[in-house]
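Take a look at these structures.
Just so you know, all these numbers are worked out from the coordinates, no wet-lab data involved. All values reported here derive from a predicted model rather than from experimental measurement. Cβ atoms are built from the backbone, for glycine too; each structure is taken alone.
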Structure 1
Amino acid sequence: MSKLRHALADYLALRRSLGYKLERDGRLLADFVSHLETAGADRITIGATLSWATQSSDADPSWWANRLSVVRVFARHLHAIDPVHEVPPAGLLPAGNRRATPYLYDNTDIVALMAAARSLRSTLRVATFETLVGLLAVTGVRIGEALRLDRSDVDLSEGMLQVRDTKFGKSREVPLHASTVEALAAYSRRRDQLCPRPVDLAFFVSTAGKRLLYCNVHVTWLRLVRRAGLEARSASCRPRPHDLRHSFAVRTLLGWYQDGVDVQARMSTLSTYLGHVRPAHTYWYLSAAPELLNLAAARLDTESGELI
């Protein structure tokens, strides 16, 4: 193990002990260290960091900036130990922190995705992806949370998901509708018939009996999107798995506004259900659909007694 790779292991161990997951950052930094090792470098330099961060010439500049920022934190840590390591200055690769525009799926889109899943070759893959799409659509859980579910996390008798160690280091319970419980139970039976000796105890498994990897799920997702006939609405609005979560939140908020519910009073409930740290994170969904903004504005006008 090279000196830099050993330093990376110590850095990741330290930050993870403080509660940071660093799953993606860990992969990026390992690739960065490999880049330095290939070049025969034993220290971080601004030039080497720029070279690595901008390797993908067709990538969005915001992705370059993100890659550089990951290295910058690591470089600051090493510089404090040994000043020979250079720290790239902030803003070296300026790029706005732009959110992707949510692709809001309607019921027809979700049905089309599930139908597309039934065209996959393996019977187990059909059952797995059809159920996975359905679960994401009706619960709003993150794709990573769904993939990390173990069998013991899915309590069909109580109709509850136990979502553990989430994005913000918290766990939560997600209640399930009876129809969702029925669909998950059917998948469990089918999965156990087709894969009686799994490698691990993941709820959703691959044809090899292993936990699904996001990179492989993403490839299959793109295939499902094409077969379902879903097209990008703009360069920043493409159908992603995470947008099923956005769609769930927007449908919930729309339903509350249309039913005359006190949305402000309910927002903390939705935040807890979605696993947000603060309701402010959930309020962002108001900007995801013009219809939501119009309903929110109308509610404010009604409460203030003003007419527009």
Structure 2
Amino acid sequence: MRQLSSMKSEFSKWSDIKEQIHTNYSLILIANEENDEEYLNQLDKEQKVLENDLNNLEIELQLRDEYDKSSALLYVKQGSGGVDAQDWAEILLRMYRRWGETKHYKLDILDITSGDEAGIKSATLKIEGDFAYGYLKSEKGTHRLVRLSPFDTDHRRHTSFALVEVLPEVDNDEEIKINSDDIRIDVFRASGNGGQSVQKNSTAVRITHLPSKIVVSVQNERSQFQNKEVALKILHSRLLNIKLEEQEKERQKIKGEHIAAEFGSQIRSYILHPYKMVKDHRTNFETKDAESVLDGKIDDFLKSYLNSKIK
């Protein structure tokens, strides 16, 4: 039923945009005959919105890998750079939240660890909606920021790093089995905002997967049971991601493609001083409008990456 509902929704999008294009075309003919410049300008604006919607639908046609249509679990962690790196991690988290809001996705912070002086050390954000993972999977890797540090009394230029991981959220995958003997579950008091009942009781859950050493913490929900369920889902997604990465490495070996030796190699630079520019090092796509990018307008980067993967 979920698959049927998704297919109906996709068909409806294409049908609606087709109908709107035909309607606009008829209205443009009428406005031309009547020389109504004001109405023509209005129709021109509507046409540009339709073109953008059509472009987004065409991008979605590329998202046909097994988990592309899934919701996403996005993990942001500070890299090197001290307080600046913690602040940078929080800026990135805000960027992805703003992007998700413009896409009308449902957003939920599952876990967050505040920085020592500012920013965050790490955070896990759930982005729920069709194609969230397909769009955001290109964001995996290290993000580099160059700016005049607001935390340096001498206002010197600092370089900070943050790691972004993106996992598909899946309900079940028969190939991923989690043995109860392979996990250790610890409970502790939540440290974030969650009301007195959350603060006083040990509702937060930490699950350690012993074979892989993966550690997952969740403290967002109000009960220990709910946090455990969410943590197990995240663990499942992390183990699935390991499987997907191994499959991709094998595919690249067969095709003879270069494989980066380092984990989380730098994918994008955000330069705020001495000039402003954001550049993706995989596609060479760049823009000087750094403020808009940090405010969530990252679609051009996502699309350039997806287009670069078309063989």
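A value of 14.2 for mean count of other Cβ atoms within 10 Å over residues 83-90, calculated from one of 1, 2, originates in structure 1. For the read-out Cα extents along the principal axes in Å, a value of 62, 62, 37 was computed from one structure; give its label from 1, 2. Of the options listed, only 1 reproduces it. Looking across 1, 2, the calculation of helix-only ellipticity at 222 nm (-39500 (n - 2.57) for each DSSP H run of 4 or more, over all residues; to 500) that yields -18000 traces back to 1. When FRET efficiency 1/(1 + (r/R0)^6) of positions 51 and 139 (r between Cβ atoms, R0 = 30 Å, to 0.05) is computed across structures 1, 2, the figure 0.10 traces back to 1.
Work out which structure the value 0.05 belongs to, where FRET efficiency 1/(1 + (r/R0)^6) of positions 27 and 219 (r between Cβ atoms, R0 = 30 Å, to 0.05) was derived from one of 1, 2. Attributed to the structure labelled 2.
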